[in-house]
Structure formats: C-alpha cells, structure tokens
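Below you'll find the structures, each written out as structure tokens.
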Structure P
Amino acid sequence: MKTSLIALVFVAMLQSGAVAQAPAFTARQVVERIQSHVGVPWQSDTVDTFKAGNPDTPVTGIAVTMMTTLDVLQRAAASGKNLIITHEPTFFDHLDNPTELPEKENDSVLAAKRAFIKEHNLVIWRFHDHWHARKPDGIGAGMMRALGWEKYQDPNNQFLFTMPERSLGQLAAEIRKHMGIRVMRVVGDPRMKVTKVALSPGAALFGAEAGLLEIPGVEVLVLGETREWETVEYVADAITEGKHKALIFLNHIPSEQAGMEECGRWLQTFITEVPIEFIPARDPFWPAGE
C-alpha cells in the first residue's frame, strides 16, 4: 500500500514538472556522437546523411545493418529499434535518389517501402564513407575478424594476406564455411596452389581490382561483386595466358556484412543510452536445384 502511494506521488510530480525528466536522445545526437568518435575528419561531400525520417526523433533503439532491405526494416521495427544505421543505400541508388525508376516516386515498390518507414516512425542514416575511411577500415576489420585471417594480415596493407599453402578449392570452401554463404562463385583452377590473397569487400572499380591483382605474389582476389566484362574477363585472359590468378565472389552483402557487425560492437563502446542490435541483411541468392 505504501509503495503504491509513493508511486502515485511520483507520477503526480512528473506530471507537474516537479521532477525533471531525462532529455530525449535523438537520432541527430547519435550521429553527432559518431562523428566525434569516428577518428577521421567529417567530409561535407558524403553519402553519410539521413535518408528518411526526422533526425530529431527520440531514439528507442538502434539497428545496425549492411543494407536496409524491407525485411531488415520489418525486423528492426518489430524489435523496437527506430534508428537504422545502414552501410548501403535504402532506395536503390547510391545517392538514395531513385531517378532511374521509370515511375520515379510513384513506383509501387518504392512507395510501399517509404510508407512502412513513415508508418513506424523510422529514421534511417547511412554510414558508408567514414566507416571505410577509418584506420583501419571498419569493413575490412570486421571481415578479417569473421574470416579468422588476423595472423595472415600484411602489416602494411590490411587487405593483403599471406597464408599457408592450400588449393584454390580449399580456400573457397573455408571461406564459404566461415561466412555461411549459400552461393559463391569462383574463377580459376580449383587445384591451383595459393598463398597470397587480396580482399576487396563490396564493389570496387576495375582499376582498383586490377591493381590488387597486379601486386607481386597475389594469386587470388576475394571480392563482393564486379562487372563481368571487366575484372572477370581480365582474370579469364590471365589464366589463358598461363598466369596464376583467380577470383572468389562472395556477393556484395556477405562481403561487407561482418564489417557492420563490427560497427555495432564499436557503437556499444560509446553509446549506452539505448539498446543497439546488429540485424544482418539476408543474402538474396540461392543455388539452383535446392
């Protein structure tokens, strides 16, 4: 009885303003906290901006993800997280400006996604450029941890690895097992012996990928995705010429996913006001015949 009376008095004091309520922790404040901890100068020309929702919305929880698919948004909303920090675009375009859709904003898929975001009062902020710009690169650090390649890493280049000799087929199988990838493609002789590997998460330009392949000793480039008439053709020709080169495709989401899981761990070191959860984006590909 006494406890109930105290509770009623406290509620009355809150309503009257006699007891100060903690100020709301907004999405804008979360981003300001990130900017102060990321360790690199914040650039004005960046895709790391709010993509949807009101930045001054009080945050109930943070969902960190590789890609804000509708599936991820649904899981975030169901778990009470209303700020989504994503690495990749939300609206099918690098700048989140889907002008290539024939019906533009009237596209039914786009409209349904925007409606869900609005209905659930979600705020979406992209964290791409500056997470890559960290030293070490945040995506690369997370992928290295997930692959278990820490002991193989080149001290001067976080994307180069020298490991005990194995066949290309064995390396591909190890990666698939570690990362839990359902569909993975390989270019090259599965019997070829390899020791030096380069990693290129996500999607890079042909020049960058060719540059990694041209580093002395590099036999295999592990990457997310690429244009098949550029890097794939280049490696296919190199193989025909007798060069020891190969490609292992992880697909875009699996090639960077662990880097955003790393981001979630990093955020937890300096944001304690609200719960933070890593919500993995599902790789959409599946092998034919299943």
Structure Q
Amino acid sequence: MAIIIIGASGNFGRATVQGLLERMPASELILVTRDPAKMQDLADQGASIRRGDFNDYASLVSAFAGGEKMLLISAMEVGRRIPQHRNAIEAAVAAGVGHVVYTSYAGKDGANPSLAVVDHRATEAMLAEAPLDWTILRNSQYTEAVIEAMAPLALQRGRWIASAQEGQMAQVWREDCVASAVAVLSTPGHRNTIYEISGPELLSFREIAAIIADVTGRPIDYVPVEDEEMYAFFDSLGIPREAVADQSVGAVPWSSDDMVSVERAVREGYMAVISDDVETLTGRKPKSIRQLAEARKAQLRAA
C-alpha cells in the first residue's frame, strides 16, 4: 500500500516517516513537501519525494497520484487552514486516495471558542462529506509547547500568566501523537473513526506551574488573568495577534488570537478531554508532563 504524507518535511511528518520505516520499506512512501530538497536523504532510501503546496491544488493532485492512504498533517496558520485543507481533500478525491488520516485538535464540540477547533471541525466536516474514508486524530495540546515555550517564559519571570485560569487539559507528548498516527497508517481498520489523543491526566496551568517549579527548584507564582490581560502579555513579547505566514517569535509560530481563544476554551471547560486511545493504538500508556519536565530539567533551569 502506498502511503502519502503531506507536510512530510516538518517535525511531525519526519517523525512519522521514521516510525513507518520501522514497519515498511521506503518505496511504499510518497512524501509531499513544498521543498523536496529537504528530503533528499529519504529519496536516497527509496521514498518518492514530490512537491506539493496547500495553496496549489494542481500540485497536490499530481503529488497524490498512486497513493491509497494519506496522512493529512494540518496546516499551521489559524484562520487560513480551511481553504488549504479543502484543496488537499479535493485533490485526494481527484487522485483516487481512498482513506485520509487527519491530525485534528482536541476539544468538545458545541460553541467551542477556540479558533483552532473551529478550523479543525470544519475540516472534519469536509472529510465526512467527501467520497472517501477518514480517520480523525484529535491531538491534545503538545506537552512540548508547554515545556519548550510556556515554561521558560514563566521561569524567566517567576510568574505563570494564564487566562485559562483553573481550566484543565490533558497535554500529550508529540511522540505519542506520532506513534498513534503510525499505528493507524500501518494497520488495517480505523475507518470513519475519531480518536482522542490525550495525555494521561487533566491538569490546570496552575498545577503545571507547580510541577515545573518542583522539577527545577525555581519558584513560580501562578497569575490567572482575563483575556485582555493575556493579549497585553503577548503584545509585550512582540507576538502578532493574527497568524502571519512563516513568522515565529522565539522559534515558536505564535499568534495571540489562537492562543487566547484556546485559553478561553480551557477556562470554559471545552478542552477537558481525556481518553485511553493512545494506549489502545500503541500498546503503551502516554507519557506525562512531569516526565518531559524531568527529561528537559537542565534546559528548563538554564531558562
């Protein structure tokens, strides 16, 4: 079976490819990226490397030719994903792809205020209406986002500022999300199924701040704020309010409209989703925030 990965040169795509190579030959992989030169090492191993761009429908139809199952790794820019994902889904149909696996986002349905959830649910609806099978992987917030971006800011200032207040999420390691995707791509079944890919426990940012303080031995005060105060904090860091193509601040592709809307969703209980789907798919329990904090203790203390 030929498996397509769109967004194959990114962190999630690369890790998924490595997981698949443990289960199948490279010749069964069609890896789609805007810059094929970045994947020459995988071409050398026998993978088919093809140029494809979310904003170029024709390039996607050509890139997907001959593929049977596809991993659609979601685009990055909040508020701009829907037309890009529409291109990918319609191109998959045109190319004869029979099954699309999509990296969606956790969150309860209904009046969820998260802009990211709005994007992802719209994509899920497009998949449900398309003449193909689908699998939805609703990944929770990455633990890496907490440890690599949020925790260093808190350690530098001695304060963890959050408009999420006392709301909870079950953050999940990226590698657990990747392992779940690899399992779905490389085994039969999973058609027309939604998986909730979560970490092992629901935690508030107050509880996470306490974990980081305990691991590093550095005090952190937790400061719950309102949305406008959260915007002001992100403004002070130079973070754009709207998503801007290829713009990162501190190596993180931030946009405050996205983050503040997610924190509101957390505060209002929409993101308190937890399941055992990681263990069901991979055969092992998901890892915790404390485990990643311990693994990154030196880097956190250096922050």
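Values in this text are rule-based calculations from the coordinates and carry no lab data. If you're wondering where the values come from, they're calculated on a predicted model, not measured in any experiment. Cβ atoms are built from the backbone, for glycine too; each structure is taken alone.
Tabulated results
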quantity: Parent structure of the calculated result -0.67, -0.80, -1.06, given that log10 I(q)/I(0) by the Debye sum over Cα atoms at q = 0.12, 0.14, 0.19 Å⁻¹, for residues 96-207 alone is the read-out and P, Q the choices; calculated: P
quantity: Which of P, Q yields 6, 24, 29, 21, 12, 4, 3, 1, 0 [P(r) over Cα pairs in 10 Å bins from 0, in percent, calculated]; calculated: P
quantity: Value 1.8, calculated as distance in nm of label points 7 Å out along Cα→Cβ at positions 88 and 184, assigned to which of P, Q; calculated: P
quantity: When mean count of other Cβ atoms within 10 Å over residues 40-47 is computed for each of P, Q, the largest belongs to; calculated: Q
quantity: Ranking P, Q by distance in nm of label points 7 Å out along Cα→Cβ at positions 72 and 264, the structure that comes out highest; calculated: Q
